[in-house]
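Below you'll find a set of structures to go through.
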Structure 1
Amino acid sequence: MIVGKWNKSVILTYAGLLLAVLGIFLAFTAEKITYSFCCLMVAGICDLFDGMVARRCKRTEEEKMFGIELDSLVDVVSFIALPVCIFIALGFTSVWHLIIYLVYALFGVARLAYFNIATADSEKAVKYYIGLPVTYTALIFPLLYLLSAVFTDAVFVPVFTCGIVVVSVLEIVKIKVPKPKGIWYGIFGIMAIGMLVIYLAVL
């Protein structure tokens, strides 16, 4: 007997975690930060579809609860720790940036904890999220980074920094964000693939 669940219902969640750790490693060792952004985006794709895969698997209640806990823990690494490492690797290391990272991490973890308790006793499918899900950073930050190709550092750095602040605040503001369903899975998937092509072939 081994600890944890290792069946196909959580394979995409584990894949997202491994990609996040790879992205952190590449942020500090690779010559191109774009590789870390690619890991962030693919981790986002894994998160987008892991629930769909899990629901199609026959699971015990224990396996369902394990999947829920695992998903949130992996989100902390993939969409909080990895982005912060990317920011640092970009050279955003001022005291003000440190404060922003602390706030970003605090708000992100609070957002994940709130979502867990808000849906813990619900038997119905979630139709919308309260606050911006941390997983959306897998698309938002790579999109913001594209600005570096058209703006000088004097413009890009403050704009990107403001983007981090805005995302942090939106994570804890009580706004309704529709949960992707149906065709939106395909749209987000196509957007992610398009972004990967840009990052790997152009940047």
Structure 2
Amino acid sequence: MIKNIIFDIGNVLSDFCWEDFLKDKGFDKEMINRIGRASVMCDTWYEFDKGVYSDEEVIELFIKNDPEIADILHRAFDNVEGMVRLKPTTFPWLNELKSKGYKIYYLSNFSRKAELQCPESVSFIPLFDGGILSYKVKLTKPNPLIYRLLLNSYGLKPDECVFIDDTQKNIDAAIREGINGIRFVNYDQAHDELDKLLRA
């Protein structure tokens, strides 16, 4: 029986809309793609979410990926306000689950900078029974240790949990730990799949 629902944040409860964020800063499509290749679309981005380096050190890692646009990378990421934006479906969904007696937890690759500069995107956290933001524990999904840490921290049984994430490799890692998984494609699909699982 499922008792606990574990949510990713980015692109599940809030939109990680980095392309729109960069467009709003005045960058054209070609430059947005170039910035993305130096940052969001490469493994260096995990260092942002892992919290091992300072914000400035992370930007320097982006610059190493494309030194010619150093100034642009600073302009892009010195302030990330608006990069993560709350989904309108989030509060109704969480309140629905809590009203039915389910415990809710979060497990998200999330940077300290995004938490501080995009506060509305995590404004739902007080509703949760617990959770982990990656930068606080220096671990990111899909490392199995972060799943085990969540389970152990709150005394959760894997088979009583379902994890909802938009990235398949993160779902696969949860399943290997014995946790049920639903890949989030859109709200209606994920809501329906969760509802069927809870009623099974």
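Suppose you compute Cα extents along the principal axes in Å for every structure in 1, 2: which one lands on 53, 36, 35? The value was obtained from structure 1.
When volume of the Cα convex hull per residue in Å³, for residues 8-79 alone is computed for each of 1, 2, which one produces 91? Answer for the origin of the read-out: 2.
Here distance in nm of label points 7 Å out along Cα→Cβ at positions 56 and 160 has been calculated and equals 3.7, so which of 1, 2 was it run on?
Details: 1: 3.7; 2: 4.7.
The read-out was computed on structure 1.
When helix-only ellipticity at 222 nm (-39500 (n - 2.57) for each DSSP H run of 4 or more, over all residues; to 500) is computed for each of 1, 2, the one that comes out at -13500 is 2. When distance in nm of label points 7 Å out along Cα→Cβ at positions 40 and 168 is calculated for each of structures 1, 2, structure 2 comes out greatest. Suppose distance in nm of label points 7 Å out along Cα→Cβ at positions 64 and 184 works out to 2.3; of 1, 2, which structure was it derived from? Checking each candidate, the match is 1.
Coordinate-derived values only; no laboratory data. It should be emphasised that the depicted structure is a prediction, and the values quoted were computed from it without experimental measurement. Cβ atoms are built from the backbone, for glycine too; each structure is taken alone.
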